[in-house]
Structure I
Amino acid sequence: MNKIMDEILSKNPVFYENRECPEDPGNFLENINIGIREIQDAEERMKRFAPLISKIFPETGDGIIESPFMKAPDLQKILYPNMEGNLFIKLDSHLEVAGSIKARGGIYEVMKVTEELLVENNFLVVGDDYTKIGTPQIRQFLSGYSMSVASTGNLGLSIGIMSARLGYSARVHMSRDAKQWKKDRLLKNGVAVIEHKGDFTCAAAMARKEAKNDNKIHFVDDERSINLFMGYAVSALRIKDNLKANGIVPTPKKPLILYLPCGVGGAPGGITFGFKSIFGRSVKCYFAEPVASPSMLLSVLTGKYGELNVNEYGLDNRTELDGLAVASPSDFVSHMMGMLCNGFYTVTDDDMFRLLYLLNESEGVRIEPSAAAGIPGPAITENLQTDAFHIIWTTGGLFVPGEIYDKMYSRGKSVYENSRN
């Protein structure tokens, strides 16, 4: 314990294998109050909203917001020529509307709150034609309510854009880490942006306080929301078609292994919960965090969970990986991941820019730096010789402006070339 703590506090990359995580998650999952039924309920709600989503976001096609799944043979050849099994990428970086993994949980929470609000006020019956939600009468009603969220960027985009498009007054409290282009995109979509000088934990506290005094503000709590969590969990149901199309049949002897970037924990936590619920012993999940803010790793390592703040350990939570810049993890998620996540590792900013560059060069895929955190997972977690289906989960990048991406790419290329000298 002392050795790995010394490495963490020195901001050196580390890997921690979670030996508390059982090989079979069944007993743990049976003793919590959410499960497959709740995941299926969330999926059915998404289907009910699909005609509306298709109408207001035509780029989604049928209104089901889902991401591509691809083999990555060229990246595998460059990074992992001796890998047992195959390398795949789940491109949540390319989810429509928000351009990140947050399109899953964030948009789902807006759906659920909207459905409940409209049913309660006799504007809607479950099973109606949900395109009626876009009518002037309902939009006028929703304009009397606000959706609020705290964000380093991506969750704000999903909540802000979706709720504003439905007619809500949308408010996004942005931490100091948020990129200017994300603020600009929100403003362009009619969302109010409230900037804070502190980090995500500070912005969340301010947003929570604001909503507490106004019953017409719904605060989407990234640290505590079951709705967000269930929206992410649906990915485990959705991926079955991807697996079938690629001839993938996971088993305990040849499992799925997921490598997931982690900030506050809701997205990777929900995905892990969903996959463990659906695939049981045939899946393993690993979380990746920046060396400057390994809040989920430290929370599990110390047993402090949501009470932990990395600043107490001399870590400054300052990183270019803005989506992962979180000093305190979700209390709800961190307790659960102590029993469901197979391990945690940390990464440096420079390495993420290097991998951003290599992903573009090998597979032609553009992502933002935080979304690269899953890429080194197979080597760091010592799974290269595990016969498995290795799945890197990329989490953001679709809407990064070209000139900004070009700078990221150039930095990554420079790091890569220097590393070879």
Structure II
Amino acid sequence: MRFISTRSFSFQCVWLAMALASAIAFGPSAFGQSANTVHHDVLIKNAIVMTVTHGNITNGSIYIKDGKIAAVGETVNAPPSAAVVVIDAGGKYLTPGIVDSHSHIALDDDINEATSPITPHMMMKDAFDYQDKAIYRALAGGVTTSLLLHGSANMIGGQAVVIKQKYGASRDEMLFPSAPRSIKFASGENPMRLYGSRDQLPSTRMGNFAVQREALVQAQDYMREWDAYNEKVKRADKDAAPPKHDLKLEALADILRGKLMVQIHIYRADEMLTEIAMAKEFGYKIRAFHHALEAYKVADQLAANNIAIATFSDWWGYKQEAWDAIPWNAVMAMRKGVRVAIKSDSGDFARRLNQEAAKTMRYGGATEEEALKMITLNAAWIVGVDDRVGSIDVGKDADLVIWDGYPLSSYGVPEKVLIDGEVYFDRSQPGLGTTHYKEGE
């Protein structure tokens, strides 16, 4: 994330203006299903199904039951007794829903708790604005799942929230069920610039890592105190007194216990190596480096430690530590065995992540499937939900996009977006959600 975030309120096309007008007239429920909506069984037929995991099916169909993919193939039919919504894709492309593995939408201005460099007990869920129109704009771009992260003002920031883009549903319905917990670290210019301007530690890269190491040592001490107390309880020691609970230290301890996936904002290769060394020193795993514009320099080390990257396709030179960025980074890292995702870090870019992924086909020669994985299955792995979304496989959530045009191009425009088998966006009916959807019934 760039330290100073911006939000654009410009409406880019007529259909969006119409959709927002509908929201004003009918409220958020006009965009999606209400809490009382029952899942429809759905049959999508006559589609070019891009499965991500087992190739394309030229004239394929998908049967959706109870919000899950029940069958996919060339000859798929719904049971005769089922009441089914039939969607004829008309030979258009069908892909998994896009997963944005680095987003800050729907968090208002509560992205950075910039009062301390160590704030692991902050919860982004507490800042989540489920009515933010940016959720709808991302949905209209084919995004169905987003990882909403703390900002990059802190060496160890707050805990992320994972959402499904069910715009119009209730706040709790948007939360991705049972998604694993993630926490945001941030190396580099942002923490040192912020706190250095206040004549406060950290103001250098040395200071950054000193602050991070000190916090993790405090977590080790906290864990030892609780271990000692629990040992006394086992021995029925009448003098056993529990240590004082500390939300900050408890969250740090959960990092060391492996209960929080570590997502790190980072740019430079040397800092990636330092973060890897610190993770080994304290015994936790890094899930992904975010931005990671110099990953191509140390890709073999990232692959060896099973660290993914969530990167930009071709952002470059917007600050000093982005100076060595190259548009071949994603594919060069991938060819070394790194799991690569392309992410937005922008409410604007989230609307066209398909085009951002397509750039890797131009810069480095990614295949169609490899490029698509960068915004679906690989991104889902970074978020920790690849067992649920990111590919078109039986048993996975029916989060799907029907595209008007080839998805990996500027001609690809989402026509319909389904989440858990329900239509949450239909370009032909802006402002209408699943409660109004009647096609094929």
Structure III
Amino acid sequence: MAQLDTSDASAVLAALIAGDLPDSDGRFGPYGGRYIPETLVPAVSRLTDGVERFLHDEAFQRRLDEELRDWIGRPTALTHVPRLSARWNADVWLKREDLAHTGAHKINNAIGQALLAQALGATRIVAETGAGQHGVASAAACARLGLPCVVYMGEIDVARQAPNVDRMRRLGAEVVPVTSGDRTLRAAIDEAIRDWVSDPVGTYYLLGSAVGPHPYPYLVRELQSVIGKEARAQMLERGGLPDAAFACVGGGSNAIGLYHGFLGDETVRLYGVEAGGRGDALGENSATLAAGKPGVLHGAYSILLYDADGQIQETHSVSAGLDYPGVGPEHALLRDIGRVEYVTASDNEALAAVDELCAAEGILPALESAHALAGARRWARQNPGTRILIGLSGRGDKDMPILAQHPIGSTDADKEHSDAAA
């Protein structure tokens, strides 16, 4: 297709809704594409051909639907939260990806890509993980299909996500701590790519977020779009579309999946909530779309956090899954055309949101999801009486070692960040 004029937001949105983006070069307007070493070109081209051949094939989709239903437990619930609604003076609903098998949305993508790897004849899977949920999902999917799995995880994340490390190993995966670079998600991705380069035919790289070279942002979006499709149908069954939908954004897989159910609904405002961390200074947060600049990382052109010398910046978030200095290219485009508004929530706001949901509704959310809750809470205060949908991307069991360092009531989101963060 011809290059889109990204200044025409309505045309870009129409192309997204119609499925015309990414284009044949893997670009979402100026973002995306492929920036990869020559040694990876055959593997990525082979993957692209496989996506085009299998992803929307009737037999493949039938098998995927069976796994989503019978193994993962889809559709996941849409839960009304009346006590939280009363606190917020809003009508609040949660899309419960925490109830999916392995405890997060990551399993939707993992089983889909594992089935694709099997169709392509791969004999081995490598994956990366930050919070550990993608690693657990990859390990589970590989066990389901009988494929060996190696998961790369930053040394820092190995320490702060110990429960998930044990789960991965019990599911049969080899977990490799990464001691280079920032020792978090970015370094884990680097190591997974190096492994893939060493055996691009027999090894399949199961990338966990909507980042990386084409076709990964598209592939992950398609596999996660089940979230938004289900949520939209469920909301309509329960009284109507929301006024606003919120999701946390790191790389952006759960958010892009939720948004694609509602892109064409003009009355539904869409919000992505990034990790505001400890403050606004570079290195104190993971708020890529709020504070980043264009550049290339992990094979794609998107918005990144880097310093004046062009060096990718180490980031911070209390949530391991949001601790990444980039974001998926489709999110960058959605920001540019104004269809999604991206805001931030601080560490303290997220921690307070965990406590509030636990106390009000008996649901322990992941720290990633808590950022979405914090953003939605702030919006509800400014827009009383509205109907709000929140993507609860995962459960918080994995975060207990982190939460144990923050006693209940030790954070007060009202004392800092507050409405100014919006």
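Quick notes on this one:
- Answer label among I, II, III for the case where helix-only ellipticity at 222 nm (-39500 (n - 2.57) for each DSSP H run of 4 or more, over all residues; to 500), calculated from the coordinates, equals -14000: I
- Ranked by Kirkwood radius over Cα pairs in Å, for residues 110-173 alone, structures I, II, III are topped by II, which has the highest value.
- Looking across I, II, III, the calculation of distance in nm of label points 7 Å out along Cα→Cβ at positions 350 and 366 that yields 2.0 traces back to II.
None of the figures in this text is laboratory data; all of them are computed from the coordinates on show. Predicted, not measured: the structure shown is a model, and the values here were computed from it. Cβ atoms are built from the backbone, for glycine too; each structure is taken alone.
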